[in-house]
Structure I
Amino acid sequence: MRILMVSDVFFPRVNGVSTSIETFRQTLAAHGVEVRLVVPRYGDEAEQAGIVRVAGRPVPGDPEDRLVGWRAMHRAVLEAARDCDLIHIQTPFVAHYAGLKAARQLGLPVVATYHTLFEEYLQHYAPFLPAGWLRGQARAFSRRQCNALDAVIVPSTAMRQRLASYGVSTPLHVLPTGIPLQRFAGGHRQSFRFKHGILSTRPVALFVGRVAHEKNIGFLFEALHHARQLRPDILLVVAGEGPAMGDLKERVKALGLRDHVQFIGYLDRQRELPDCYAAADVFVFASRTETQGLVLLEAMAAGLPVIALAEMGTVDILAGGRGCLSPAAEARVFGETLADFLNRPSAWQGLRDEAPRYAAEWSDTAMAGRLAALYGTLAGRKMSAETPLTAAA
């Protein structure tokens, strides 16, 4: 079976959508699925078999992303899809309309993954517009797009419930992105700390992700302010880049946390990121709009316990309380929980032991098997899956 994935974002742009696409692309082959991609060109990326790059220009105010040409994307998708069995749309912008039109023109089934909860994001980027109006527009936009498809994949039960509340009637399938477990095992703790000037004995909390307002990183700074009252040498490492960097650095100064927060930018996922996880003592996360929270599972796969808010997509991961703690969404409570974890390592050893065992249940191979089975159902073919699909009409 040959699938065309189409997206407005892909590596070298680092985010959850790019990670999800690449993870499935690498693992679906073992289930008899060949993946072809049509994605943006960001610069002088080398040619890769099975990947078609479409030229675009930087998005105003967000130079990391690309706005691909409408006609060029439509032409590329139609040409790439001619010998495919199904089109899988990954983003709701130009890629959505190009993928949908090609599918209808060629008589192919078309599915999309709903990665991003836009009603919670837009207010950060258009604060001059009424928040209620923005949410209404985002819901109507999502409803129209989803109801034009044959199926919609969502990364969590919370997202399925949200789309159903919008009035989406297309079948919704809960199918998270899996984790390549071996990639995050065996990182080098001391070499990473030495490289970044972190004392070997200093307790380190880690955040990995896009440095954007919707990630609620400011909450982590407030929690850190309380945690350092109980653990004065604590350090929060922030790995990532994004549009909120300037504002967050000013926030750090205002809270008097310059000696307790270290921004280290983007990290290479193959080499540097596993070392970063290994160098930390605990992973912290406070996003209230996450659709899944892949970084939580990456941290656990590296043997790193998680302290995070159980909100939206992270609920599915955190609900069982395995390898993680989910304090109340209050900065003082979160900070005190963090300090207690660091001050009593022997008391929380079970959390460290449980984290990698729990992450193994979310492996990339298992999730790829489920996606292959869904593709087969939509295309009228019999495919194997390791675990059953969860769907709701």
Structure II
Amino acid sequence: MTTSVPVIESATVHHERQVMEHSAQNYAPLPVVLASGEGAWVTDVEGRRYLDLLAGYSALNFGHANPRLLAAAHAQLDRLTLTSRAFGNDRLGPFCAELAALLGKDMVLPMNTGAEAVESGLKVARKWGYEVKGVPEGRARIVVAAEGFHGRTISVVSFSTDPEARGGFGPFTPGFDVVPYGDADALRAALTPDTVAVLIEPIQGEAGVIVPPPGYLAAVRAACTEADVLFVADEVQAGLGRTGHVLATRAEGVDADVYLLGKALGGGVLPVSAVVADREVLGVLRPGQHGSTFGGNPLACAVGREVVRILAEGSLLEHTRGLGAVLHARLRTLPGLTAVRGRGLWAGVDVDPAIGTGREVSERLAAAGVLTKDTHGPTLRLAPPLVITEPDLHLALDTLESVLRPR
């Protein structure tokens, strides 16, 4: 008589089976199941350690388990976490005032996710167009850039040029005009009397860390000013330190009318986003016209205030600029890469097809203890937490160099 031996699943396999059976399959993650993290390092359920070179797509700019951010969260957890906006809370005013001061604007509209910030920015731009610019009701148009990424809501995918993002989700929201990214002449030609805003990323993240040509952002600023159009900068990924500056737009000496923030604003602790602009713009909103139950909640504001303090101190930005120079200098020397782009501790690199696809190289890196993720076929995005040390950055780049050798 034979008896069957039960199959004992590893913790990783067990988790992946649960996800396959019970979670919507809207992601294709690498076969790594993380359980803890500190700084630039994470540990999986099997006890293996990895260097994180993705940082939650910039949501973890300040590292995993940042002690200052956790302390702010813990202190607030013991006091008050949510009131809704039916009542005030003692953290909302200081958060809005301090974030507005950091960006040199008047007002803040607090929300939760980056996509909510974008949707809110679109609504505000349209309302400004009708009430301030005088565009006839129902005719407002917004110019956007091809290959951009601003979230996955219906309105946002309505102007996406990514077939994966659009397929099967129509009918779409009207009112958007798409122009090539980096082409100031095309953008200028698309502006009409009905245009209320231009929405762009100062650096396109999801597209592969695409940096626009020199002078492009300044040309966008000039065109918007001339046409009486709002310049709306989506800094959800590019902002809050990723390029070594508080804002990627400001790194080019350009000031937008409206800033959309998210990801790092919550310090990797919880979702926090915001629309930041002057009173002339955000002042068009009146009670009952826009809102969010969780937007501006006390816990989010407490964490967001600490994020603002860290950025205002400036030392982390200086650290990021210094290590960013190291990152890009080394990347330019690595064989197996056909292109290197980016700024600060942010890079998009294209892998020679002879080496493998971006996904294959990501999997090799994970097996060697470094985590990043591919996008659009041959491209890897490198965005470590800004707190990474120089020795750890070199370790990650040494590992990348080793997996780029022909197989």
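Among candidates I, II, the computation of distance in nm of label points 7 Å out along Cα→Cβ at positions 219 and 283 that gave 3.4 used structure II. Here P(r) over Cα pairs in 5 Å bins from 0, in percent, for residues 131-314 alone was derived from just one of the structures I, II, and that gives 1, 8, 14, 17, 17, 14, 10, 8, 5, 3, 1, 0; the source is I.
To which of I, II does the computed value 22.0, 87 (Rg and Dmax of the Cα atoms in Å) belong? Matching structure: II. Using the calculated result -10500 for helix-only ellipticity at 222 nm (-39500 (n - 2.57) for each DSSP H run of 4 or more, over all residues; to 500), pick out the matching structure from I, II. The correct label is II. Please state which of the structures I, II yields 2.7 when distance in nm of label points 7 Å out along Cα→Cβ at positions 155 and 299 is computed from it. Attributed to the structure labelled II.
Any idea which of I, II comes out highest on relative contact order in percent (Cα under 8 Å, 6 or more apart)? Largest one: structure II. Once mean count of other Cβ atoms within 10 Å over residues 91-98 is computed for every structure in I, II, the highest value turns out to be that of I.
Values quoted throughout were computed directly from the atomic coordinates according to the rules given, and no laboratory measurement underlies them. Only a predicted model underlies this, so the values are computations on that prediction, with no experimental measurement involved. Cβ atoms are built from the backbone, for glycine too; each structure is taken alone.
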